[in-house]
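All of the numbers you see were taken from the coordinates with simple rules; none came from a lab. Remember, it's a predicted structure, so these values are computed and weren't measured experimentally. Cβ atoms are built from the backbone, for glycine too; each structure is taken alone.
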Structure P
Amino acid sequence: MLFKEIKILLKKEILIEWREKTAINGLILYAISSIAVCYLSFRLHNQTLSVVTWNALFWIILLFSAINAVTKSFLQERNGRWLYYYTMVSPESIILSKIIYNAILLVFLSIGSLGIFAIFMDFPAQDTFLFILTVILGALGFSSTFTLMAALSSKSQNSSVLMAILSFPIILPLLLILMRLSKNAIDGLSRSVSYDELLIVFGLNIIVIILSLILFPFLWRA
């Protein structure tokens, strides 16, 4: 029953996005604009861009793209639709469908941004597989964290601002670990060096999803 509800809700999210296309087009435009600014600031003027700066710029772009992508998850839902959900599906189905949809969206957005960023700003990573794996895990982490925070802040007046404030203590450690992992991939270090960080990122993602399943039903009844 749970998987059937998630499938239906996920299909609904995809169909709405496919019809409107405003959100995804805005996100793509934001990512391309940010990369273009980096290109005009560094590469076009033949300025040397260190791998540390390259790594930081890339994750900053992904972070703010994720915030813009996930903020709309609960803002676009009207009160009448919430009442309909309340009578038809469980809260666990709603939060999981939101996390899965945002994860799919962010994975495609992150991989696409990486491709464009690599074309204009080069790609210094020596371990491509580890770097792409880190990007995917980062997209999943951003999705689960920001979706939970968007749900918790959806009842407030300035939900987008509150979401960013609530997310900061959780997303900062995750972001630091992701930057360390990507730096290991850039330097071409042995993958065994990164096993601990990979497990931490995976564990953080699981913890946030479990917290979502525990906390969202209480918010649902509020």
Structure Q
Amino acid sequence: MSSSPASKVSSPSPLVTGRRGLMLILSSPSGAGKTTLTRMLLQDKSIDLTLSVSSTTRDRRSSEVDGIHYHFISKPTFERMRDADEFLEWAEVHGNFYGSPRGPVESVLKQGRDVLFDIDYQGTQQVRRKAPDDVVTIFILPPTMTELRSRLERRAEDSQDTIDKRLVNARHEIQRWTSYDYVLVNDDLQQTYKQVLTILAAERLRRARAQDAITHFVQDLLRE
């Protein structure tokens, strides 16, 4: 892949170096490409995105590393953090709790760096309510439902019954598309990736994110 899209994203104008970071949220039905796009974004270090690592109360699997895949914490600890409003979003899934800790994200944003979230519609809405000025949301659509089924079947990870359930859930999720800032149809992975980079580059240059830096720059400019 050409490095030009990434280089454009990673080289902001000196005017906006004092900006506050943003939260980039990717959502999609299972199989539409969200996880692959997330991996591509994180692998290119020039883009400088930090992944928001969720906390969970479920048991750690042998292949997982604490602090990398999840922060594995006890249920009482999770409940204490939840009650203290220390999560940007949280949910209970199959008896286990999952949540995005606010503290680490805020620390990165204050550095003028950006945080990437791989979360669903419910989580996205919670984050938007708590930090509306910091959030940029992208919803990834499959080109067709037939292609979505094919992708799920090619993964060979689920039974046919599970795939059928994922497709039913996908139809419900797709109806939420109007709640997102940007909607991309992932017909070509490389093209969709470039579109995500374009969105990120534009959002990093948004005036509201660099208000203080621009104000000082203009003041100095007018003193000349």
Q) A value of -1.22 was computed for log10 I(q)/I(0) by the Debye sum over Cα atoms at q = 0.16 Å⁻¹; which of P, Q is the source structure? A) Q
**Q.** Test item: relative contact order in percent (Cα under 8 Å, 6 or more apart) calculated as 33, pick one of P, Q
**A.** Q
(Q) By the measure FRET efficiency 1/(1 + (r/R0)^6) of positions 65 and 145 (r between Cβ atoms, R0 = 30 Å, to 0.05), tell me the structure among P, Q with the highest figure. (A) P
Q: Tell me which of P, Q gives -29500 when you compute helix-only ellipticity at 222 nm (-39500 (n - 2.57) for each DSSP H run of 4 or more, over all residues; to 500).
A: P
**Q.** Given 18.9 for mean count of other Cβ atoms within 10 Å over residues 49-56, calculated: source structure among P, Q
**A.** Q
Q) A value of 4.5 was computed for distance in nm of label points 7 Å out along Cα→Cβ at positions 57 and 201; which of P, Q is the source structure? A) Q
